[in-house]
Structure I
Amino acid sequence: MAAQRRPASYVALERLGRQRLSRHFEMRNFLYSEIASHYGRANVPDDPELMLAAGRRLAEDLLEPLVETFGPVDIRSGFRSADLNHFGATEVKPQKCASNERTRAGHIWDQRDAAGRMGACVSVGIPWFAPQYEAGRDWRDLAWWLHDHLTFHEVWFFPRNAVFNLTWREDPERRILSYIAPKGLLAGAGREPEPGRAGRYADFPPFRGISYPGIPGG
């Protein structure tokens, strides 16, 4: 049973948090949850192996290109256990989480979705872009950059600082949606990408243009 694979002790959980997902990210970067902290609930995976596998793809395929283009990024809500997500969806008022059915292979990294796809989601802020957005820059400038440079499953933009949920998933559907006006679907099935959109982000830093020191033996 999946529940038997949960870390059996604090030491095991600490070791799990130190698992490296990519050059710049360890699992512990994604384990913190305000809901878990405030309500004193655990945020522990039922299937650590699946969680790590999904997290590595999220970090390598989506987050590393962001860091190597824009520098440090803000990591907000990352992994949630099924138990914690259900609590956030049913017991916290107002509800802060979607139902488990909608969140599997999203914030619930250690469960596959209804189609059997592995996936992982994290909320991301881009400090390079946030002040420009607060000064009036259109969030769609960043959205179209993401569309043209990253192979994501789904992106959801939020009004505060243009933070967005970024999801990696097998067999991605390539959707961009927003709670910022104009709200709703920006890109996805049946929607043609905006012509001339590259002009929106012509002043962005070069893609993966930041050079970091090599990791010995890496």
Structure II
Amino acid sequence: MNTLQERIQQFRKMANDDPDNELGHFRLGQLYMEAGDFAEAVKSFERTLELSPTFSKVFQLLGSCLIQLDRKAEAIETLKKGFTVAEERGDKMPRDEMARMLRELGEQPPQVASPQPENDGPATGFRCKRPTCVAGKRARQLDKPPLPDTIGERIYREICADCWNDWYKNFSIKVINELRLDLSTDFGQKEYDKYMYGFFGFEDELASTTA
């Protein structure tokens, strides 16, 4: 099994080879956090937000790193901005966690005005729950579950066709190639699933794989 430092090296290479891949930077930041290297994690999370400024979970993790580095003012600013992003997107889990962190720092979460309805074309009626989805009200639901299990059912209910195709046709291939995963092994399949859960923002599923 790969060590933590080996995984960091793998994702550092992935981030360097594909500098505009926000999930590569995001996962690298998570691994730096796991290693206790909060300064490097900050750099990875900041780059992630440059590429995907509405990725609300990243604000939460970045704020946590800044707290660990005793950069309280920056942490408060980050968490307030992240709370606003999460509230506007309806991302309840990171929103509630950032509210808790702000209160522990002696601050109150900001008041966020209700988002105004969009008027730039017809809506599909389907809302994708992936944190970095940009389809908005034009998100298209898959025709059927893409996998024959409960995760496939969840993807069908919560993830739009564009985000699934982005994972299946692009990022999953990079994960398999860069990490040299053998999906016929338990380890390879678990690692693959872990990055898929992170890609779609399935925090509960991701937590169960790292517990």
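Here are a few things to note about the model shown:
- Which of I, II leads on Cα Rg over 2.2 N^0.38 Å, for residues 54-181 alone, largest value: II
- Sorting I, II by relative contact order in percent (Cα under 8 Å, 6 or more apart) from high to low puts I first, with the largest value.
- Among I, II, structure where helix-only ellipticity at 222 nm (-39500 (n - 2.57) for each DSSP H run of 4 or more, over all residues; to 500) as derived comes to -19500: II
- FRET efficiency 1/(1 + (r/R0)^6) of positions 94 and 190 (r between Cβ atoms, R0 = 35 Å, to 0.05) derived as 0.65 - corresponding label from I, II: I
- Read-out FRET efficiency 1/(1 + (r/R0)^6) of positions 86 and 158 (r between Cβ atoms, R0 = 25 Å, to 0.05), computed value 0.65, structure in I, II: I
Readers should treat all values here as calculations from the given coordinates under stated rules, not as data from a laboratory. All figures in this text were calculated on a predicted structure; none of them were measured in a lab. Cβ atoms are built from the backbone, for glycine too; each structure is taken alone.
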